[in-house]
Structure P
Amino acid sequence: MKKDICSLNYEELAEEIGGLGEKPFRSRQIYEWLHVKLADSFDEMTNLPGKLRERLGREYEIPGLKAAAHQISQEDPTEKFLFELADGNMIESVLMKYSYGNSVCISSQAGWRMGCRFCASAIGGLERNLAPSEMLRQIYRIQKMTGERVSNVVIMGTGEPLDNYDNFVKFIRMLSDEHGLHISQRNITVSTCGIVPNMRRLAGEGFQITLALSLHASSQEKRVRLMPVANRYGLEEVLGACDAYFLKTGRRITFEYSLIAGVNDRPEDVRELTEILRGRNCHLNLIPVNPVRERDYRRPDRKKAEDFKNKLEKNGINVTIRRERGSDIDGACGQLRRRHTAAK
């Protein structure tokens, strides 16, 4: 079985190529081809001897990532990508262009097993974890397809990154490494539904990435109804892990809150959220829920969402409503993958 050469970090690749009897500068060349020039094949590596390229092709692979669908929004500068992995699994990525730079949202797993009631990604369950290379190559493929440089990365697509912990951590190190794309860790955000042991592990990795918690409810009782993972990790425990992350890293926590009409947008939710968040160095991101055909959850109208936000602000909570992007192109997590699968 061939080795995944794109999942080897700089030091591992140097050791691997040294083991082939090659001089150290060859590993530097290969790493640059893979992670700076974004080569898709060994044949592209024209400054390598032909025999070395042939040997690399026999013993190693550059994991395939084929664009199965590419949608470009007519409403805002957003593009959605559906990628097919070498084994046929499908994953989604989104490119969002802002005045400060281009942001890519990537997937960390094929499918998802956390089962949030309002999320299209949860339908169908988990297929498998993604390798570091498969996370990196979503970004690489988007850069090559669009000709756009990516400066910000959010791991908020399909999957729970902290359920794929080791591969995710290696991906962060490689993404921010000076020998590759060298994206600043301060420009990287990871979203988790609240896997407490790995949140605490992440705090000790020495990263400067932003941690975003999928909160989605103002009490443990409501959170359990929306997010099955809350049965395992209670709200108090999850908030304690957020506090530990802030104390260890100094990075402000973001709380993600999907607004669902009649479910978590009531006056009592304002009161309970205020109790939870007041005094914490955090930011609350309100996200009007994206309707999913298989679910009956609805988003509140714009006025109701604004009223909810304003009441929280009056209570001293740092809060924004996330601007909707890509609504005309299955922009929400899991929608394009779900539609493609259903069409087969």
Structure Q
Amino acid sequence: MRFAQKWTTCRVHGVRDVTPAIREFVLRPEGTGCEHHAVGSHVNVGVLIDGRPETRSYSLVGEFSPDGYRIAVRRAPDSRGGSLYMWALKPGARIEVSTPASLFEVDWSKKSYCLIAGGIGITPIVGIAGALMRRNAQLALHYAVKSRRDAAFLAELAELVGDRLIIHASDEGRRIDLDETFGRLPQDSSAVVCGPMRLLEAARHSWASAGRAPADLRYETFGSSGLLPTQSFRVRIDHSGREIVVGDNKSMLDSLNEAGFEVMSDCQRGECGVCAIDVVAVDGKIDHRDVFFSDHQKQASGRICPCVSRAVGAMTVNTLYRSDERPGA
């Protein structure tokens, strides 16, 4: 059960590779124009995984354009099938796309900003950087990648922000020092971070260690990133005695819903907490991939966001779902 979303049919207007592993798509709505949206917004797209309809979420690149929605998809070895489906699309293909939505909530009132992107996390940062430049804000954009070959939109970013772009390529021995980076910021600054879970966790700890207000750190992650390997695991539903297997190419949320244990959800990105369910027992270890729960809550592992979080081993959960059927009915 999900909150209602407005969907429209789009055609793939353009496709280009921006790195060997990242492909950009321009999706143009049929019969209607593009919906105006805030920078940092994302769209859900309808994909087919093993012949079954599912959805995947992708950030929009850049600011609003009437020419279409720009998204970029990384072909990931740990993909649950979404990137493989998207990479198979050709110009002219039709695809269902949701109305853009934003969960970033950037505070535009600050004078100084620190933007940090890790890998494919650069996608929402492009538009945010452009909007800040138009506001004449002080900013630095830190882009962490394995190599410059893996860095998407470099030419666009260089034109957009000039020498405010700092590339941290690990193969060049340049890794971002978050403690130093945050320590140099003016006191009334805001940081915006998007990238894998390890980067977000490091940023949260460095930001707190610097004594800065939690509200001045805005961040977003993507569901395929975690601290533990992505693999199949078992989930026992406490009130039913049933057990299901969550495959390495499927989310726990989708597996529960397909098994008939309906779990309400909204963002499906581990940010809103709507889908959170109780964890009764763990035989293994939970990999919390959300940004909704605090560090203390994750350590306690009393609840889990099944849209993105996973486990190694097995767990018992209580979804609170009850069938309408009564014994003897």
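Any read-out appearing in this document is the output of simple, stated calculations on the displayed coordinates, not a laboratory observation. Quick caveat: nothing in here was measured; it's all calculated off a predicted structure. Cβ atoms are built from the backbone, for glycine too; each structure is taken alone.
Quick check: 2.3 is what I get for distance in nm of label points 7 Å out along Cα→Cβ at positions 70 and 86, calculated from one of P, Q. Which structure matches? Label of the originating structure: P. Could you figure out which one of P, Q the value 1.3 for distance in nm of label points 7 Å out along Cα→Cβ at positions 230 and 246 was computed from? Going through each structure in turn, the value belongs to Q.
Suppose you compute distance in nm of label points 7 Å out along Cα→Cβ at positions 94 and 134 for every structure in P, Q: which one lands on 3.3? List each step's numbers first, then the result.
Values: P: 2.1; Q: 3.3.
This value belongs to structure Q.
Using volume of the Cα convex hull per residue in Å³, for residues 6-125 alone as the calculated read-out, with 116 as its value, let me know the right label among P, Q. For volume of the Cα convex hull per residue in Å³, for residues 6-125 alone, the value 116 is produced by structure Q.
Given a value of -5000 for helix-only ellipticity at 222 nm (-39500 (n - 2.57) for each DSSP H run of 4 or more, over all residues; to 500), point me to the structure among P, Q it was derived from. Checking each candidate, the match is Q. If distance in nm of label points 7 Å out along Cα→Cβ at positions 166 and 190 comes out at 1.5 when worked out from the coordinates, which of P, Q was used? The read-out comes from structure P.
Please state which of the structures P, Q yields 6.2 when distance in nm of label points 7 Å out along Cα→Cβ at positions 22 and 278 is computed from it. Traced to structure P.
Out of P, Q, which structure matches 0.05 when FRET efficiency 1/(1 + (r/R0)^6) of positions 182 and 310 (r between Cβ atoms, R0 = 25 Å, to 0.05) is calculated? Clearly, the read-out refers to P.
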